[in-house]
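Trainee: Down below are the structures I want you to see.
Read-outs throughout are calculated quantities, based only on the coordinates presented, and are distinct from any laboratory measurement. The structure presented is a predicted model; accordingly, all values stated were derived computationally and were not measured. Cβ atoms are built from the backbone, for glycine too; each structure is taken alone.
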Structure I
Amino acid sequence: MLPTDETAAAPFRIPAEFVRYAAALRAPELCQGHLAGWLSAEDAVELAFLRRCDLAEPTGPFTRIRDVPVTAPEQLGELCRKLGRDDPDARRIWSYLAVAWSYSRPPAERTRLLDELAAAGDGASADVARDPEGFGRDRLADGRREFLLDRAASGQGMNWHNSSALLGTDRPEEVDAAFERGEDMVGVAVIGLALTHPQPAAVLPRIARALEASDNGLRHQGVVALAHVARLHRVTDRRCLELLRSYSRGNEADDDLWAYLPRHRLPLWLWRHQTAEFLAWQLRGRWRR
């Protein structure tokens, strides 16, 4: 029998907020992660909720996991055993995620985590601990390609026919793959990325790609996404400003850049437009009085 959360063999837990960005989980993999102890009950339920949103799944395994109360660990364990038993390959992803989580930590903590992996009996992780610059980087690259990039490329990570799901997009790799496939709703995903991803540096290059598109609808969605980044993070970058300059003035990004960014960081062409608009507004107000 697979171990329950209470008897798990994993040497440490991997937070849901890290797993979320590192892979597009399948339900059996999530279940195996909880049963092996990599995920707490709370994180397993949270990830199930997020994957249900990604896939716009009203019913199915992620919904079933999400609906289990976190106060009922026995019920969650039993459900995970049922959902995970038909996929013997579902454990492999956790070796990659454990190494990836270790590499995301400061050097001293990374060394400790890798040593714990090796001591837990994972032969591949022992190789990583022995040669982190060689085996470690290879393991990260191989796992990222298999469990994130390949799944994004095939469209498995998101429901690309549901705008509500795409507005929750928070993996930049999904957006990159959608551009390559020519997805009709890639612009919705760009807006979703702007709304949900915590790092604007990961969002702005994808916005630039939308801004330089030939499709007018996608270009406008890029403008809306840029406005959201300005409002939420109070930043932009030079490339997006260069592209925005060719657009008609008075758009959503113009207004939010002017409203939320420090004025000294904005280009002269935006100053000229906004100043002219302000003067016109003042003149209209005086004429009405």
Structure II
Amino acid sequence: MNSPVLADSLRSIVYFVAVAKAGSFTAAADELGISKSALGKSIAKLEQHLSTRLLHRTTRKLSLTTEGEAYLASCESALSVLKSAELSLQSKHQRPSGNVRIDVPAAFGRRVVMPVLLKMAARYPDLKLTLTFNDKLVDPLNAGFDLAFRFGALEDSGELVARKLNEQRLILCTSPTYLEQFGQPTSVNDLIQHRCIMAWRGGRPLPWLLKSDEGDDIHFHATPHHQISDGDAMVDACVAGAGIVQFPESLLRPLINAGKLTPILPALTPSPTGLHIIWPSNRHLMPSVRFIIDEFVHLSSEGAFS
């Protein structure tokens, strides 16, 4: 049911913001396409409704009261939210187009995300992609990305919006060639004696996340045999028989199915880690960005990245 009172209040708020920004009733009336008299009556009715004077009026000058300044800030914020909601709904009816900048983890991005994005781009020729493959922690807000994919827990931030796509299982894998040469590890202690291929970030190797005998997730700091800063290179080294890696199962599954890699030590698999797609909260989502988010959410619900 429509509320005449609410409709009148919204109209009066729009009129009040126009007057405050224009600095005069005459200029605001011209901008809104209504009479100066009608505008004055609307503002007076709003002040009566609020039981608060919003404007100082003299024959020579128009200014905001202290209460009017505070109310203006709230009104502009509310109207901005309404405008964003309107644009968001309208964008659903537009074809994806323009350039979208996306940052993805190197190996997962190349092997899992990029094929999906290329299919989207093939469906919509006006959609253009700028992809960066990065295993470093990059702030998408400061780096100018429209979207980014991230694994693991995310810090609370009012500047970013995160949508969880699914849970990813981190598994240990090695090649059949490696197992033939060095044998099958059967415990955490065995791993200490094996050739571990560790990710190299910020001048140090990153630990693995493993399940302890007590059932807790723990960080395991292996003695690295190889330290590599690129995820794809780590996977290639593992396939070549250079050692053991830990990656999301969805990334390694094609190589496992092809017999190039073999999962090991399933009892050490930690609790699943979240895969998120994130974007800046202070930007209106372009139709192309909203389209990509919705497509990944839909594909994830169908198990495409599990």
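Trainee: Work out relative contact order in percent (Cα under 8 Å, 6 or more apart) for each of structures I, II, then name the structure with the largest result.
Mentor: Details: I: 12; II: 22.
Between I, II, the highest calculated value is found for II.
Trainee: If you rank structures I, II by FRET efficiency 1/(1 + (r/R0)^6) of positions 129 and 257 (r between Cβ atoms, R0 = 35 Å, to 0.05), which sits at the top with the largest value? Could you put the intermediate results ahead of the total?
Mentor: Details: I: 0.15; II: 0.80.
Structure II gives the largest value of FRET efficiency 1/(1 + (r/R0)^6) of positions 129 and 257 (r between Cβ atoms, R0 = 35 Å, to 0.05) among I, II.
Trainee: Cα extents along the principal axes in Å computed as 81, 43, 35: which structure among I, II? Let's see the in-between values first.
Mentor: Details: I: 81, 43, 35; II: 93, 43, 39.
Going through each structure in turn, the value belongs to I.
Trainee: As an exercise: helix-only ellipticity at 222 nm (-39500 (n - 2.57) for each DSSP H run of 4 or more, over all residues; to 500), calculated from one structure in I, II, equals -19000. Which structure is it?
Mentor: This value belongs to structure I.
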